[in-house]
Structures are given as structure tokens and as C-alpha cells.
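Take a look at the structures below.
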Structure I
Amino acid sequence: MSRWFFSYNLIRWVNFAILLIVVAACKDITPPNTPMGVVANIVENGIEIAWNKTPRTDSYAIYKSNTDTDFSNSPIGNSSDNKFHDDKPLYGNNYYRVRAINDGGYSEYSKIVYCNYNPAPTSVSAIQNGNTITISWSTVTEVATFKIYRSKNAEGTYSQIGESNSTIYIDNSPLIENNFYRIVSVGTAGESAQSNYSSCNFSPNNGYVYNPDGIELIFVEGGTFMMGCGGEQGSDCNSDERPQHSVTLSSFYIGKYPITQAQWKVIIGWDNPSHFKGENLPVELISWNHAQAFITKLNTVTGKQYRLATEAEWEYAARGGNKSKGYKYSGSNNLNDVAWYSTNSGSSSQPVGTKQSNELGIYDMSGNVWEWCQDWYDTYPSSTQSNPTGPPSGFTRVFRGGSWYNSAVFCRVSHRSGNAPDDISSIFGFRVVLPLSLRE
């Protein structure tokens, strides 16, 4: 019995061994098919290579070169799936090919695919810093330069505003409120796509320069001040500068300079009326009515609502707004530093902006030419005022600041005068104001 049992099991084991040998002999050990459909695309932090799966494949080998011929025999990596993430791509040219692998060996190389690695900058941020916006970003490649684009709307048209050789750019003239930025890297591999946008809601501070229509405007932050003759004027006050009274104003923009002859000619189109000729000289021989004609035409051209400063706005800006240091003249107690007047003018007007500015960066509010204001001329009220516009009617219009012809006493920030709205003189000019809510 035991001998029979032993013989039976021996036969079974021999048959099983023969079966294994037959199976092994029949197994397909030929190499797999060549991968097809290979593509390479830029993704976050690298390049992804993908292809169609091939049957009878255990894994895939991925090869890379910076040319389409000089491939190493060693792969840059292996994948058991039908994709591979190259987290260390070459800047610029990246050529890839793929082989499938099984026990039978390697397939033929796939077709070569190409990817130009020049990714868009990432981590873009935009932060207001005073009256500028600082834009910064990150890049995974070393490039020659970056282009900075800006738009008023997230999905609007972006226009290039500058270039940078570093990963920081300062926008010195941001748009009011909405600023959207995108960055493009530029190098030997060409230009990248635009980055994702970053936005900054910009609110101007004192001294911000706004130049929408060829007229530089200075932002004046609203506040409360004492209008009229104060202690800084010494004994020079006139009766119409009293009583000193409290005035509160909203924020506004005011011309950085008086309107020049060049600006007059661009907007009005008339012959230059000025006695002293020069593109950068203040326009003069201007009546209050002439100033209104200019502003009407300016508003028609721009679609905005410019106007003359109210007398209160003019004095507040001349004093330096809420940055005032309490000077007698606009920007200094030394008139020669900030004004062209009878002592230093050479008996003529002078180019705007050639003396020192005041605390807000506004020029020529003392001297050079008198500046028409919007108000009718009258005595001051004694009560507290909020955004005053002067009396409802009158015979003369206010003008302020003194001129090249006048002595120092007329150039004080509190001095005031009035003339008929149709009076003209080579000492009369003007500057414009744009209310904050009407800037667009």
C-alpha cells in the first residue's frame, strides 16, 4: 500500500513539473510595443510627460535631452503609470522620449516630443506703499527680464507699464482704486504666458500725482484748518482776511502747476493770449471768464468735471493741507525759495515749477501769476464752514497768491483779492481742481 502511494505522488509531482516547464516555454517574453501619443506640457513645478498605456508592460523609462539628438542612454526616471513629472526641467529646450519595459526587454523609443520650459511667474503680490504699489513675484527659472502688465479689470485688457530685471517692480503712477497686475518672464526661451493676476485697491495719500489728461494733479487729503489770517502772518493781515474761521474740506485734486501756455493751446486751440511767451510759462492775460471757457472745453474733451478751486480749497492746498508746517508763504517762510515776485522775477513771469514746492508738492501757489478761484469775493463768515463755495452772487471774483509783479505781502497764503470776471492782465492765470468723486 505504501509503495503504491509513493509511486502515485511521484507521478503527480512529475506531471506538475512538466506542466510548469510547458507554461514557461509558452510564456511570451517578447518586448512590449512602443508607447504612442507622447505629449509634454508645463505644469506647476515642472513638466508632465504623458502617453498611452501599452499592453504587456511592467514600467516605462523616460529620457531627456536639450537637443533632439543627444539623448543619454540612462533614463531620468521610471514610471509604472502612463505619466511622469519632471521636477527639474531645463530652462528652454526639453526633448523627451519613452520606452516600455517588461521581462522581454525594452520597446523601441517613442517619438520625440518637445517642451519649451519658460513658465509664467508665480506668487504675484501687489501691495500699496505710500503713493506707489509694489509688485513682487517668484520665478523658477533665471531669465533676463520681466514685463509688467496692468489693467483696471481682472479680465480686461492688460497694457505693459514697465520692465524689471528683478522680481520686484514699483508702480509709481497706479490707477485710482482697482489695479490688476500680470507678469511675463522674458529670456532665451522667449516670453512666458502671463501670470495669474494680483490686485491692489489703491487709495491715494497726500502728494499723489494723477495725470489723466496731460495736466498733473496733486491729491490733497481732506481735513479741517483755520482759514484766514493767523499768527504766522505777523502784522501783515488785512481786514478781509478776518475773522479766522474753521473750515472742513473733502479730499480733492489740484493742479501741480498753474495752467501753462502749452496746455492752453492743446485744449482751447486759440492763439496764445499771453504777454510773455513760452510753452512752460503760465498762461496769462486771462480773465475769470477765459478760465471758465478753458475748463468747459477741457471737460468736453475729457468727459470729466474740472473746475477752479474754491477759495477755501485754494488756501488749504497753499498751506500744505494736513501736512502744513504753518508757513507764511506756500511752502516756506522765505519767499525767495518758493516764489517769483517783484524782487526776483526780472519783471516777467517765469517757467512753472522752477522754485521749491510746498509741503504737498504743489508749485507756484505764491507768486508767478495770480490764480482765479471759483468764488465770488465777499467778507468772511465767522461760523464753522464745511466745503464752502462762497456767496451765491457778487460783482468780483476771488484771485489768490500774488504774482511776478507784486511784493511779498501779496504772496502770503491768507492774502485775498477780487476783480471783475472779465478783467485781464499779464499777472492773472489759473490752475484747475478735480473733485475726488468726479475723477473718472
Structure II
Amino acid sequence: MRKALVALVLVAGCGAPNLRPDVPFVEIISRSKPAETPADPKDLTLNEAFALAESLSADLAARKDAVAAAKGRLEQAKTWPNPTLRVGRESITPSSERDNGGDQAQDVIGLNYPIFLGNQRGAAVARAEEEFRLAEAEWEVAQRELRVRVAQAFADALFAQEGLVLSRREQEIAQKLHELAKTRLDAGDIAEREVVRADVDAGRASIRVLDAESIRDQAMLSLGAAIGDRKLQIRAVNGDMALPAIEISFEELERLILEDSPLARRWAALRAVAQGKVREAEAAGWPVLNLSAAYRRYAATDQNTVDLGIDLPLPIFDRRSGAIDAARAELTQTEREILAELTRTLAELAARFRELRSLRERLDVYRKTLIPSTERSLELVSTAYQGREASTLELLDAERSLIEVRRESLEASRAYHRAAADLQKYARRL
């Protein structure tokens, strides 16, 4: 058992193997191999990440199998029962009596066919159809959730990558300022403390580059894990850092969730399946008629007869009320669970929408006010520094302010992209 679990972990994230009942499970797992992924690091776009994740996802493969299984059950439910053929010889007379003319043997051939009353077959077909729709909705929900995870991991990688660029730029500026401070110290224009301060800032900038590289590398590994291949080597991600526009009101988004979303289709199918079980339980109380027809030939008299009959069970005992009560209780339970999930979903949606609005307002402040102001401040301090009217410390503070503002804006943009990606699982379009 332990070997089987180890083998299963080794192939986790791959497409589901083609299981066959005549082959041991451990042997099937040992034959399964992960999808081929490039050994060398590669650049990756969001659409490429989506495609790769969907090809590697064992969960999506399992959902597809569930759809195929539901389709098979639907086809089975549509089939009609087969008649029963009876062929035989009855009342076989011993040879001693048969010689005396006492042969009472009868050759019999007949057919029996069940007739289901109360639309039992129709109820079974209707429930199977809803189970098929439920399986399809579950697959779509799983696909949306996978895409959300990949999109959020991609956003983390994209902005971690940009954060590294920003940190390296900060390091470059700090080193240049350090060299410039040393030159001005040699010229006797500044005190030694300013050079020491510039040296400290250059060291801190180097540490921030190391931290940013670590964050970038971890983000790439997390993206590979979200895609489903922990060994995937990603050199860089290529994507649009512009803010995705959410041109829809909360009321419209709420309407889309209730009318045109994978979750809505899943909820509708869950309720329809539960209703189908109630109809099946009610239909099961109707009797099953067994029609029979038989041809008989009497050996002694060489006579032919035809027998016709109907077998009808007598409803002396109530054998359906318990099943009906259970099915109705399950329907009520399903409806309440759907209502609870709907309430949670709308609350999460409202929180995401408020978060997006708040982040958008913050980003507008950064874009329209903070970044232009800090850039202008740096420009003024740089001009003053060149004219020997500002100290190195003032220039370092101005540079640091601009870097921090850009870093804060970058983090807010990352949060905005993650929240916008999360909305994609609620509705088809935004």
C-alpha cells in the first residue's frame, strides 16, 4: 500500500492514467509518466500557463471522467428492459408409462416482459440527464478555479519579476550615489558621514536585491506548482501589467452569478438531481406488470395451446413512503446547502468588489499624485545637488522616496490583479 501511495505522489499533476480492471493499480501507476516539460528554463505567457495547467491537472482529468461516467449512466437509463425467453419441457413422463400411452409431456416456449407503470423509466432518465449536467457544471467550476489559481500565481510571478527590476535599479542608483559621494568627499565638498550614509544605503540596496531575487524565484516555483509541474523551469513570465478594467456594476455581476455562471449551473443541477430522486421514489411505488405469453404442445394428444397472463404485485404493505420521505428530506437539505453557499459566495463577491474599488482608488492616487510628485521632488533635489545646494543625504532620501512609492504601487497593482482574477470564477464575462 505504501509503495502504491508513493507512486501516486510521483505522478501527481499528470493526466489520469487509463485504468483497466484487469491490470493491477500499482502497475498502471508505475507506467504513468508526467507530461513532457522543457528541461531548459523558458518564458511563459498567461495563456500558455493556462493551457499547460489544463493538460497536467489530474483534478480536471477526473472531472472529465466523471462527465463520461454520467453520460454512460444516462445512456443506460434510456435503455428498455429486455424480454425473458422461456423454453422447456414439462411433465416429463417415465418411459414405462409412456409405453402405455400415458405421456403427459408438454413442450413450452414463452416470453415475459415487464411493464413499468408510473413513468419509472422516464423519472430515471430525467435524473440521469440532470446528473450529466451536474458533472459538466462541476468540470467547468473546477476549470475556473484552476484558472484563478494559475492567474493569481502568474500575477505574483509577474510583479515579483518587476519588483526585482525595481530593486536592481535602486541598487544601481545607490552605487552611483556612493561613488559620487566619494568623489565629492575627495574634493572636500561634503563630510565623511555622508559617504558612510551612502555606503550603508548601497549595502541595503544590495540586500534588497537578494531578497527580491528570492521572492522572484519562490514566485516562479509557486507558479509551477499551480500549473501542476513542480519541476517546471520558468525563466521569466511575459504579461500585461496594465490594470484589467472591470466595467460592470456589482448588481450586474450579482445577476450574472445567479443566471450565467458555472456556480449557477451547478446549483441548478444539484437541485434538479434531488428533485429527480423525489420523482423516482414516487414512481417506484407503482407496480411493475409482468406480461407473459406462452405456447404449449401436449405430446400425448398433439394439441397446441396458448397461455396469456399478467403478474401484478399486490400493494398490501407500503414500501415507498420511507423512500419518498428520505428523498424529500434530501431535497430540502440540498436547497438549504445551496442557499448557504449562495450567501457565502455573494458575501465573498461583495468583499472582492469593495477590495477592487479600494485598490483602484489607491492606484489612481499613486498614478496621478504620488509618483509624479516624488519624481518631481527627485528632479528638484538632483538639480540642487548638481549645483552643490543639496547634500548627498537629501538626494538619497529623494531617491528612496521614489523607490518606495513605486514599490507600494507595484504591490497594490499585484493585489488588484489577484482580486480581478478571483472574480473570473464567479461569472463567464466581466
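Every number here is computed from the coordinates shown, using simple stated rules; none is lab data. Everything quoted here is computed from the prediction, not taken from an experiment. Cβ atoms are built from the backbone, for glycine too; each structure is taken alone.
In table form, for the structure just shown:
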item: Of the structures I, II, the one that 22 was derived from, the read-out being relative contact order in percent (Cα under 8 Å, 6 or more apart); result: II
item: Cα Rg over 2.2 N^0.38 Å, for residues 163-242 alone - structure with the largest value, from I, II; result: I
item: For -23000 (helix-only ellipticity at 222 nm (-39500 (n - 2.57) for each DSSP H run of 4 or more, over all residues; to 500), calculated) the corresponding structure among I, II; result: II
item: Test item: P(r) over Cα pairs in 20 Å bins from 0, in percent calculated as 17, 32, 25, 14, 7, 3, 1, 0, pick one of I, II; result: II
item: Distance in nm of label points 7 Å out along Cα→Cβ at positions 259 and 283 from the coordinates reads 3.2; which among I, II; result: II
